[in-house]
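None of the figures in this text is laboratory data; all of them are computed from the coordinates on show. None of these values were measured; they are calculated from a predicted model. Cβ atoms are built from the backbone, for glycine too; each structure is taken alone.
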Structure I
Amino acid sequence: MPSIIGVGRVPNVGMRKGQVVDIEEVVQALTKAVDEAERISGYAVDRATIGVGGSNVVSINSKGVIAVGGVDKEIEPEDVHRVEEAAAVVQLPPNREILQVFPRNYRLDGQDNIKDPVGMSGVRLEVDAHIVTVSTPALKNVERCLLNTGIQASQFVVNVIAAGQVVLDKKQKENGTAVIDIGSATTGVAVFEEGELLHTSVLPVGSGHVTNDLAIGLKTDLDTAEHIKKTLGSLAGDDKSKVHKITEKDSKNERAFKQKEIDMIIKARMSEILKMVNTELKKVDRAGKLPGGIVLVGGGSNLNGIEDFSKQALSLNAKVAKPSNFTGIIDSAGKPEYSAAVGLMMGDLNLGYQTPGWSFDRSISKSTSFIKTLINRFRP
């Protein structure tokens, strides 16, 4: 079982909506995170799997078809690789590139829903694939930040997909489940069905927007608004008559905040986020139709009452999950907001046991991505 021996967490103001807007700020934050992780662990970090989470992430579905020879010809791994490459031949704008390709199922001479065609006989091999693309300039900016910190990227993985690897079990992936990763600036959506990735998207809104709404609606500073969100905010039907006296961080003045107003502001923004999530589920005809329901991760999933609120908004069973199946610094990393980081770590570990260019969960991956927390691949 993997053991997490170092964690580095540092505020980063150099990114907006998952994209780099200030390289110097990102480099400083990343350097501090690496230093902290190295100090705690006693090991040096030179490589990492990098998580991508910007709203520039766009997914598409594609098909690949190849001829494999005579009737008695057995399908070999090279044939599978060729048909997957054929599926990846899609026309993209010049400023976009493929990040990962996820083969979903194969078809051999008309026989559908084949998971692994190797060893079977046939003449026409097809594959349905889910392709995740990303903005090339956005990716280059991340690579530039990594270069300036001396970190070599092992691979790029979309954060919500990484989170799905550590919070979903095999049964959930088979039956149909959506992972909703509510981050500060973005919300990732990944739908799994029949053991494969069906749909991926990253929405340009997150729990940080709740903080901004509270600051505006309550006419207070951002630090106080964040404190109110984390300690008083609720999506449940709590006592609306409560009044809380809080000393504001900026002015040092004590003010009274009504629970009713706090909850109204939070519910309005969370309703908008979940409505956008439902729109993504509708794109693949899965709105209200996922037996496994939804699994909530990310810092935004810590809001009180979010499970019942999500059930009502999406008409699906909902639960908050956190990463598990590791030892070490569990108190720090075993929280919903660390799901993506732990998933990236697991993917990074798997690289040592799989063929080059092959990522966890059977995806063909470009090498690299961005992490808030560096707990990956340490060396003395």
Structure II
Amino acid sequence: MRARPVVLQVLPALDGGGVERGTVEIAAAVTGAGGVALVASGGGRLAPAVERAGGRNLKLPLAGKLPWTLWRNAARLEQAIRAHGVNIVHARSRAPAWSAWLAARRAGVHFVTTYHAPYGEGFWGKRAYNAVMAKGERVIAISHFLGAEVARRHGVGPDRIRVIHRGVDPALFDAAKVSFERIRKLARAWRLPDDHEAIVLPARLTRWKGQRVLIEALARMQHRQVTVVLVGADQGRLRYVGELSALAERLSVADRVRLAGHCDDMPAALALASVVVNASTEPEGFGRVIVEAQAMARPVIATDHGGAAETIEHGVTGWRVPPGDPAALAAALDAVLAMGPLERAVFGARARATVAEHFTVRAMQEATLAVYAELLDGGSESAL
């Protein structure tokens, strides 16, 4: 690109999760392209990763949703834009996106958004609140599913929508690089019986992620020498944690369910799994953890909606089941566990090859830099 990119990414916090990791990865891409990467957020445990990627953190309290908070944050962001010579503002979350949009308009710089999820529209004002994520000169959708949603809900044309799948790092998520000691450490921490296979569902503990569906499926399975491991932080949802424990007790599978909490070594957690499950009852925007599992050459089963329909070729690189259907999930799990090691390995190898071809961090970075280049090289008039 002819103009040097000075990109300010804006989000509420850097505490972890796919949005936050994607922010760090794009910061690394911008600095690698000779640009300046700035991230405005409330900080968090991934903030040091921005610095390691060559970027700079601007700590601002951007999580508030009240109107006067949004106006105050817009002024703060405008000041940062002018002070650092920002030429692209990239918003990744709705509340700070309103402030970022106002600031970009005032400063006369480009505005890009990433539409990360099929945001709920449960009451009359929600679609208007969500609409800021469709105000970008370019609206990056992380799946074709979301691209269609942006067009349907907000009337955004194909000239502004860019579908860029999220990516994983095949060098990090590589089963050949995970030592037996790392796997054994987790197996001990999770108290897994030596003669059990592990079914791993990696997701924060929240109702729509489908942990209840997997526990109900476990009770229906023919295979009994299996343990379900729910990997993910509860984020304070103690009532839901209690519900999951009570359900496992009622279905007489409590001795085969582990609530593992947050895990710092996800490659090892996936390597430990005989099967990795996504049981979300609502559509995922993309479903990055399933792609990470495929990169690890693990058998995967996911619900058949949202982004999963684009990342799993049913019966070839994994399996898709109807959402909220414990019986169908149980049948799929039994079918996978009945396979021999060689057959599972064949599925895993095909899945890893697909990830390497279509869903890498590098591909995501290059496509995002191309969006920035479109704008900086005069690709279209501003939509501000």
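From I, II, which structure was mean count of other Cβ atoms within 10 Å over residues 137-144 = 17.9 calculated on? Label of the originating structure: I. Among candidates I, II, the computation of relative contact order in percent (Cα under 8 Å, 6 or more apart) that gave 24 used structure I. Using the calculated result 2.8 for distance in nm of label points 7 Å out along Cα→Cβ at positions 129 and 329, pick out the matching structure from I, II. Derived from the structure labelled II. When semi-axes √(5λ) of the Cα gyration tensor in Å, for residues 193-264 alone is computed across structures I, II, the figure 32, 16, 9 traces back to I. The value -13000 for helix-only ellipticity at 222 nm (-39500 (n - 2.57) for each DSSP H run of 4 or more, over all residues; to 500) was derived from one model only; which of I, II is it? Of the options listed, only II reproduces it.
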